[in-house]
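Quick heads-up: structures coming right below.
Each value in this text was obtained by applying a stated rule to the coordinates, not by laboratory testing. Just so we're clear, the structure is a prediction, and the values are computed from it rather than from any experiment. Cβ atoms are built from the backbone, for glycine too; each structure is taken alone.
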Structure I
Amino acid sequence: MGKIIAVASGKGGTGKTTTVAAVSSCLAALGYSTLAVDYDAGMKNLDLALCMADFTAADYFDVIKGRLSLAEACHEHPQINNLFFLAAPTLYGPEEAGVAEVRQMLEEIRVKFD
């Protein structure tokens, strides 16, 4: 079963996005099937840090609400093997997702990724 690494801070500009992009890319390069999830709804920019701005049509809210499966919403990085990306929504905030829904998505992530 995979591990989840969360990077969080109440202050902006501390390097959270840069850290996630770097660590997830390194883990993928080491051969771990890695999913980088941008959970910063409204202020999302992990897609830019991973050079995956063209892969943000689907987001984690689509997965939580059952509109798409996790496999359908995730996108594989075009240049880094084993690295996948799941975008944050533009219109919905994390407070609009129930704890049980998020927990279920995270459990599925732990099963499908390292």
Structure II
Amino acid sequence: MSLYEKARPNPAGYRDVSAADVKLPAQGFRLIDVREPHEYVGELGHIAGATLIPMATVGQHAPSWNKDEEILCVCKSGGRSGNIAAALTQAGFKKAMNLTGGMLGWNAAGLPVEK
């Protein structure tokens, strides 16, 4: 079962993923961290395999992505990444997802991070 199939539908059209459902290394989905560079290397760290694409620059990168692939967005708490997942859905991406609770939730679950 794919990560997208495990995820819960969100009224905004994307799906919400719990930290417990994410298996590493990331396989079968694109993992993008939409925080700022100082956050990516900061106290909360980042998920191994995540690509840093700050929120303000996602629009420059997204046109080169496959609209059929699974894309998991992550930020500090899930707000910014939820907005990006909604924007990707509106742009025609069929499997946009948001990590519920973001890096705060990831860290609270005791999952591994890179710094």
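Structural remarks
- Comparing mean count of other Cβ atoms within 10 Å over residues 4-11 across structures I, II, the highest value is found for II.
- If mean count of other Cβ atoms within 10 Å over residues 12-19 is computed and equals 19.9, the structure in I, II: II
- Among I, II, which structure scores highest (criterion: mean count of other Cβ atoms within 10 Å over residues 20-27): I
- Source structure (of I, II) for FRET efficiency 1/(1 + (r/R0)^6) of positions 52 and 100 (r between Cβ atoms, R0 = 35 Å, to 0.05), computed value 0.75: I
- Structures I, II were shown, and helix-only ellipticity at 222 nm (-39500 (n - 2.57) for each DSSP H run of 4 or more, over all residues; to 500) at -10000 was computed from I.
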